[in-house]
Structure I
Amino acid sequence: VKKYANFHAEMQHAFGEYIEDVETKRFPASEHSVEMDEKEWETLQKEIDRR
């Protein structure tokens, strides 16, 4: 079998960084969020409830 990438090692590294960021409270932070207008939020909620 031809091996193109070692996804197992890449995923372990990525999840390890994620866990460390969460445990040290570096993630989530304000720069990882977006603001939504209140009316837009209400419209979205109504659309979700409709489905």
Structure II
Amino acid sequence: RAALGQRQISYFAYSYGTYIGQVYATLFPSRIRRMVLDSTVDPAGVWYADN
């Protein structure tokens, strides 16, 4: 975002990328323009045990 000179970002993610998006949006809510999360990962669960 900063490298591109943008004030906000639009973010699309699926699977593990949804976790990253959730964390980013929690830390920097004013920097998100739009966000689409597909097949979200539960941040409270042990989702990596299935791999």
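Here are the numbers for this structure:
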item	result
For -19500 (helix-only ellipticity at 222 nm (-39500 (n - 2.57) for each DSSP H run of 4 or more, over all residues; to 500), calculated) the corresponding structure among I, II	I
Of the structures I, II, the one that 1.28 was derived from, the read-out being Rg/Rh (Cα atoms, Kirkwood Rh)	I
Among I, II, which structure scores highest (criterion: FRET efficiency 1/(1 + (r/R0)^6) of positions 6 and 30 (r between Cβ atoms, R0 = 25 Å, to 0.05))	II
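None of the figures in this text is laboratory data; all of them are computed from the coordinates on show. All of these numbers come straight from a predicted model, not from anything done at the bench. Cβ atoms are built from the backbone, for glycine too; each structure is taken alone.
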